[in-house]
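Once you scroll down, you'll see the structures, which are given as C-alpha cells.
Where a number appears in this text, it was derived from the coordinates with a stated rule and is not lab data. These numbers come from a predicted model, not from an experiment. Cβ atoms are built from the backbone, for glycine too; each structure is taken alone.
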Structure P
Amino acid sequence: MKKITILGSTGSIGTQTLEVIAANPDRFCVTALTCGRNTALLAKQIAMFRPRLAVTERREDALALAAQFPQVTFLYGREGLIEAATADCDMVVNALMGMRGLEPTYHAILAGRDIALANKETLVAGGRLVMETVSEKGVRLLPVDSEHSAIFQCLEGNRHRPIKKILLTASGGPFRGFSREELEHVTPAQALKHPNWSMGAKITIDSATMMNKGLEVIEAKWLFDVPAARIQVLVHPQSILHSAVEFADNSVIGQMGVPDMRIPISLALGYPERLENPDAPLDFFGAGSCLTFEKPDLETFTCLGLAYAALQTGGSCPLVLNAANEVLVDAFLQEKIGFLDIPRKLSLILSRHSAAERLDLEGILEIDRQTRAKTRELL
C-alpha cells in the first residue's frame, strides 16, 4: 500500500489524483491533504480518505475543521505545508499552483520523499537547486504534466541513446490564429475558455498567452538535461500527441492518448506499473483520426519567445519571468491590465534584471519577493 501526500488537493490536479486513488483503494492510501481556502471540499475529502494530517492556508480554517475532525491533526500556512511535505509517506504529489510549490517540494526531497510533480514553477524557479538535490538524495521525481510525462515515457528504455530534439506539443490555446490586434481586446472570460483541457484559472491564462508552454520548455530543460536549442514547440490543436522525442537517427517516438490528466497522474502514482483505466480509450477513427501540427506564432504570442530568452540567459532570469508573470496574470484576471500587457510588462521587467547564478533556496525566495514587489510597483 503506497502512502500518498497531496499538496493542493482541492485544485484540478489534486481532485483528479484523488479520483485515481479512489479507483485503486488496494494500492494507495492518503497520508496528508492540503488546501488553500476551499475548506468545504477539503472537509469532504477528509471524510472520504481519512488522512492523518490536513493543512489549510488560514489558522481559523484549521481550528474550525479540527473541531469537526478530532482524529486528524490540522496545521496551517507555510509551516503546515512543509510539515505535510515531509510527513511519513512514499510519495508527495505537488499539485500546488505557482511559486509556493517550490519550498515544500525542496523540503520533501531533503526528507527523502519521491515526488510526483505537477507544479512546473518548482523547476522554472529552482531547477538547478532542485535537480541537484534530487540527485544527492537519490529520490525519484516523476513529471505529472501531460507533456513531460509523455517525454518521460518516450525515454524509457532509451536513456543512453543520443537525443536530437524534444518535441513539446501545445494546443495553441483558445486564441490560436488570432492577430495581435484581436488579442488587444481579449477579456478574462474569453481567455478562461480552453478548448481541450480543464485547468485552474492561472494555468489557463498561461495557456492562452502561451507562457505555459514557455514554462514547460524551461521545465523540460531541467527534467531531461536538454538545452533550449533542442526543445521544439509544436502547436497540435487536437492534444492527442502529448509530446515526442526525436533521436539521432531521425526516428521519433511519441506518446498519444485522450486529453485526460488522470493518465499521467496514474502513471506517476503507480510507476513502474501502469494502472487500469476504465474510461474510453483513444478512438483512431474518431478524435484521433486527424492530427495536425503548426509552428508557434512567436510574433503574436511573444511570451513563448520571452521564456526561451530567459532560459538562454539563465541564472535567475527564469525565476524573474515566473514571478512577474504570476503578478501580471492576477492583474489581468482582475481586469486591471489588458491581455497583451502581460508580455509587454514581462519584457520590460526582464530587460531591467541582472541575472544571478547558483542561488540557494533563500536567494531564490528573495529574488522572487523582490520581483513581485517591482512588478506591482510597475502596475
Structure Q
Amino acid sequence: MKLFNLRKHFRDWKNQFRFDIGIDLGTANTLVYVRGKGVIINEPSVVAINKRTGKVLAIGTEAKKMVGKTPAHIVASRPLVDGVISDFEVTEEMLTYFINKVRDGRFSFLAKPRVLVGIPSGVTDVERRAVQEATLSGGAGEAYLIEEPIAAAIGARLPIQEAGGNMIVDIGGGTSEIAVISLGGSVVAESLRVGGDKMNENIINYVRENFNLLLGEKTAEDVKVAIGSAYRLDQPVKVAIRGRDLVTGLPKEIEVTDNDIRQATQKSVKAIMNAIKNVLEKTPPELLGDIMRRGVILAGGGSLLRGLDKLIAEQTEMPVKLVDDPLTAVVRGTGIVLEDMDELQAVMIDTYTEDNKPQW
C-alpha cells in the first residue's frame, strides 16, 4: 500500500512538469496547441532534404520558401498526401521538430508530452497506427488520435455531446470531412480526398489546357486565394499571372478572371457538394430537423473560398455558417479536449488496449 502511494505521489509530482500538445497534422499546414497557452505554431507541412546526404535542411516555413526553387539534389516536399502519411521517416522528423520547438526550455527529462493528433475520419487502421507511431517516435510520451470533424465541431463550440444533430464540413488541404454528429460521435460521415490542394491542381491543369501556360503550385494557390470563388461574384475581378509558355518555352504573363478560376475549380467544388448531399440523404429525419435549425457549419482553410457558403445554402436549402478562424478549428478542438480530458476523453479514437492504456 505504501509503495502504491509512493508511486502515485511521484506520478502526481512528475505530472506538474508534463505538458499536453494538440496537433492538427494537415496536408498543407501543421498547427500546434499547447495546453494553457493556445495555438503557438502554424507552419507549412513541408520538409526540405538534401538527397545526397539524407540530411534535413529545413522544416515548416523555411522549407516552403524552397518549394520549386531548389537544385536537383535538394527536395522540398510534403510528407503527407491526402491527409495521410506518405513518408513515415520524414513525417517523424517533422513531428520531432515541432514537438522539440514546444519543449524548448522545459523539464523534458522528467516527462515527455502527451499528444492528441487530429486525423481524417476515413483513414484505415494502418494509417492510424502510422500517425500514432510517428508521433511517439517524434518525442511524445503518449499519443492519442481524434477524428478531424469531431475536433472541428468541438473547436466550433458545437454541443456535440447532446442528443441533437450537428453538421460540420471541414475542408482542408488534402481532405474534406463531412459529418453529422450527435452524442459525441459521428452518426453519418464521409471523408473525401479533395481539398485545397486539389483545387490548386485544377487551376494548374486549366491554365495549361486553355492558355498553354505552365504554373507553379505556389502561383496556383496565390491565384485561388486572390480571386477564387464557388459562386458568381457581384463584381468580376481579374489578376495577372506569370508562368512558362508551353509553346515557346519562354516566360509569359496573362490575365485570368474569377470566372476562369471558378471553372477551373468547379470539379472539386462539385465533388464536395455531392458529398454534402450524400451525407444529408443518409441522415435520420430527427437529426435533419436539428441541422435545419442550427445550420451547416463550415471549417478549414478551404471553406474560405468565396461564395462557397452561399452555394451550399442554395443547393441544400439550409442555413450555412462559417466558424470564427476556420483555419484553426481542428487544433482548437484538440486543445479543448486536452483542457477537459475527464469530460471529453470518450470523443477520442480508442487505440490503446486495456493492458497498455495510460492513465491521464
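Of structures P, Q, which gives 1.06 when Cα Rg over 2.2 N^0.38 Å is computed from the coordinates?
Q
On distance in nm of label points 7 Å out along Cα→Cβ at positions 272 and 304, which of the structures labelled P, Q is highest?
Between P, Q, the highest calculated value is found for P.
Given a computed value of -12000 for helix-only ellipticity at 222 nm (-39500 (n - 2.57) for each DSSP H run of 4 or more, over all residues; to 500), which structure among P, Q does it belong to?
Working through the options, I get structure Q.
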